[in-house]
1. Where does the value 7.0 come from, among 1, 2, 3, when distance in nm of label points 7 Å out along Cα→Cβ at positions 4 and 164 is the thing being computed?
2. For which of 1, 2, 3 does mean projected area of the Cα convex hull in nm², calculated from the coordinates, equal 17.8?
3. Given a value of -8500 for helix-only ellipticity at 222 nm (-39500 (n - 2.57) for each DSSP H run of 4 or more, over all residues; to 500), calculated from one of 1, 2, 3, which structure does it belong to?
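Bear in mind that the values in this text are calculations on the coordinates, not laboratory data. Bear in mind that the values here come from a model prediction, so they are computed numbers and not experimental data. Cβ atoms are built from the backbone, for glycine too; each structure is taken alone.
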Structure 1
Amino acid sequence: MNRIIHGDCREVLKTLPDGSVDFVLTDPPYFVRYRDRSGRSLANDRAGDIQQTLAAFADIYRVLKPDALCVSFYGWQAVDAFMQAWKAAGFTPVDHIVWRKKYASSTRFLKRTHEQAFVLAKGRPSLPGEPLPDVQPWTYTGNHGHPTEKAVETLKPVVEVFTEPGHVVLDPFAGSGSSLVTAALLRRRYIGVELERKYCVLAERRLAGVARHMARGP
C-alpha cells in the first residue's frame with residue numbers, strides 16, 4: 001500500500017484484488033489532443049484512444065469495495081463515451097460536481113471557466129453526514145509539474161467527505177500525484193498508477209516530501 005506504479009492502468013489494475021480499495025478519485029484524459037502553452041501533451045489523449053482507455057473502468061469497478069464511490073473528472077466533448085464506459089462497468093451516476101474557475105481555460109463560443117466530475121456509485125454507498133455543495137472553488141496550480149495538474153486544495157474536500165482515515169484511495173490516472181498527496185496528507189492510504197515515467201518520478205518526489213512533513217508532526 002502507499003505506492004505509485006509506473007504502467008498502463010488497464011494492465012496494472014488486473015493485478016489488484018477484487019474489493020480492495022475504498023474510494024477512487026481520478027482524472028482520465030479528455031481525448032481532445034490537449035497541448036499546453038509550452039507544447040506539452042498527454043498520453044492517450046486522442047479521440048481514437050477513447051474506447052481502449054475507458055475500458056479501464058471495468059477493473060476500477062471490480063477493485064472497489066461494495067457500496068463505494070468513484071469520482072471521475074471527464075471531458076464534456078466525450079461525455080457520451082465516458083457515460084457509456086461507466087455504465088458498462090456497472091457504475092450508477094449519482095451526483096455531479098462543478099468547480100468554478102476565476103479564469104477561462106479556453107474560449108470558443110463561450111469562455112470555459114469550470115471543470116467537472118461525476119460521482120459514480122458501486123452498489124448503494126452511505127450518504128455523507130455533511131454533503132458538499134455541488135459547486136466548489138477551484139485553485140489553480142500553474143500546471144508547473146503536469147499539463148493538467150489538479151491542486152490539493154481542490155481535491156481535499158472530496159477526499160475528506162467520501163473517505164475516512166486509513167481508507168485506501170486509488171487513482172489509476174495519477175499524473176503528478178495530486179490525489180495521492182491529498183490522500184497522504186489526510187492520513188488515507190493510496191495506490192496510484194501512471195503511464196508516463198516522468199510523472200511517476202514527480203509524484204514519488206512529492207509524496208516523499210509529504211512523508212517527511214508528516215514525520216515531523218504538527
Structure 2
Amino acid sequence: MNKVYTSPASAVADIPDGATIMVGGFGVTGVPFNLIKALANKGSKNLTIISNSGGGRLPDLDLSLVMKNGQAKKLITTYPVYTDRFTAFEERFLKGEIEMEMVPQGTFAERIRAGGAGIPAFYTPTGSGTKLAEGKEVRIFHGKPHVLEHSLRADFALIRAHKADILGNLVYHRAARNFNPVMATAAEITIVEVAEIVDAGQLDPEAVVTPAIYVDRIVIGEKHEIRFD
C-alpha cells in the first residue's frame with residue numbers, strides 16, 4: 001500500500017463532517033501546521049477536536065484556522081486559552097458556539113494512550129475533589145479517592161514527525177514527540193506530516209519511535225518560518 005501522498009489536501013480529502021480528530025503538538029512544537037491548514041481549507045464541519053490546545057499562539061498557522069471557520073463543535077483539551085491574547089477558540093466558546101471538555105494534562109495523555117492500547121477506562125487520583133470530577137464515578141483505592149476516566153480514540157489523527165520512511169516508520173525531533181506518538185496509536189487513520197521521506201531501511205531502527213503499523217498516510221509539509229509577536 002502506498003502511504004505517501006502528494007499534498008496535505010489529498011491526505012485529508014476524505015475527512016467527513018462529524019469526524020473526531022486528534023491533532024498533535026504542544027505550543028508550537030510538533031504541530032502539523034500544513035495538515036491543519038488543509039483541514040481548514042476542506043471545511044469539514046461539526047468536528048470534535050482532541051488537542052492539547054485549541055490554537056492561538058500562531059493564529060495564522062495553528063488550530064485557530066479551524067476555530068475561525070466554525071468547523072469544531074467540541075474541543076477536548078488541557079490548555080484552552082492564553083493569558084496574553086484572545087483566541088478564536090475563546091471567542092467561539094464565550095459565544096456558546098463550541099463545547100469544551102477540560103482534562104488534566106497527564107490524564108489527557110493517559111486517556112489517549114489507553115485508547116491506543118485498547119483499555120476502555122482507568123482510575124486516577126488526578127482531579128479528585130475538583131470540578132473536573134463532577135458527574136464521574138469515584139472509588140477509593142489505598143485509602144484515596146480515584147476518578148474513573150474513559151479512554152480517547154479518534155477517526156483521524158493529524159500528527160507531525162521529523163522523518164519517515166516510505167513504509168511509515170517515524171522518527172521525531174526532540175520535544176516534537178510530545179503527544180504525537182500516542183495519538184498515532186489511538187486513531188483509525190493516522191496522517192503524518194514530515195520534513196523528509198526516505199526509502200525503507202534508511203532509518204536507524206533504534207531511532208524509530210512510531211512503527212509503520214500505526215501510520216496510514218505520509219506527506220511532506222512546507223517548512224514555516226515561525227515568528228512570535
Structure 3
Amino acid sequence: MLFQLDLFFRIFLSALCGSIIGYERAQRLKAAGVRTHILVAAASALFIIISKYGFNDILNQSNIELDPSRVAAQVVSGISFIGAGTILIKNQNINGLTTAAGLWMTSGIGMALGSGLYFIGTITTILILIIQYFLRENFLYQNFIKKETITINIEATYSSHIKRDIRQILADYNIKDISFYVYKIDRTIIYLNVTGKAVSKDYNNNELLEKLFSLNDVKAVN
C-alpha cells in the first residue's frame with residue numbers, strides 16, 4: 001500500500017511541476033496552458049511507472065523477458081504529436097516552437113519523477129522556468145540589448161501642457177530616460193531639445209516624428 005502511495009506521489013509531483021510550467025505559458029497566452037502541461041507531465045509519469053512496475057506479476061514466469069525502456073521510448077516519440085499541434089505558421093513566421101519544446105521537456109520531467117528521480121525532475125522544472133521567463137525576447141530587449149539614444153528638436157507654441165503631451169507620445173513608443181532642454185524661448189514660441197533611449201524593435205523614427213508633429217502646439221520637428 002505504501003509503495004502504491006509513493007507511485008501516486010510521483011504522479012502528483014509531476015502534475016504539480018507541469019502546472020508550474022504551464023502557468024508561465026498561460027500568462028503569455030500560448031496555445032498550451034496549465035491543463036495541457038499537467039496532463040503531459042502526469043501521463044508521462046504514469047507511463048514510466050507502468051513501464052517499470054506494471055509487468056512485475058509476469059516476470060517470474062519462465063521464458064519471459066521484458067525491456068522496461070520500451071514504453072519510455074514511445075513516450076518520447078509520442079509527445080511530438082502534441083507538440084506539433086502548438087506550432088503555427090502564419091505569413092512565413094513560425095510561432096509555438098518554444099511551447100512545443102517546453103511540452104517535450106515537461107514530458108521528460110514527468111518521466112524523471114515517475115522513475116523516482118525527484119531531485120532531477122524538480123531542479124529541471126526550475127531550470128525550464130528560468131529559461132522560458134528570463135530568455136524570452138521582450139525580457140532580453142528590455143534588459144540586455146543596448147537601447148538607442150535619440151535626439152529630437154521641437155519648435156512649439158508655449159503652453160503648460162506641451163512637455164506632458166510630448167512625454168506621453170514618447171512613452172507610447174517605449175522610450176525611456178526622457179529629458180528636456182529648453183535652448184530658446186521667443187515670445188510665445190519655445191524651442192526644445194528632447195533626448196531619450198528607445199528599444200530598437202519598438203522605435204520607428206518617421207512614425208514618431210509624424211506623431212509629434214500632429215500635436216496642435218507643435219510647429220516643427222526634426
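1. Working: 1: 2.9; 2: 1.1; 3: 7.0.
Of the structures listed, the value fits 3.
2. Details: 1: 11.9; 2: 13.4; 3: 17.8.
The correct label is 3.
3. On the way: 1: -8500; 2: -5000; 3: -18500.
The correct label is 1.
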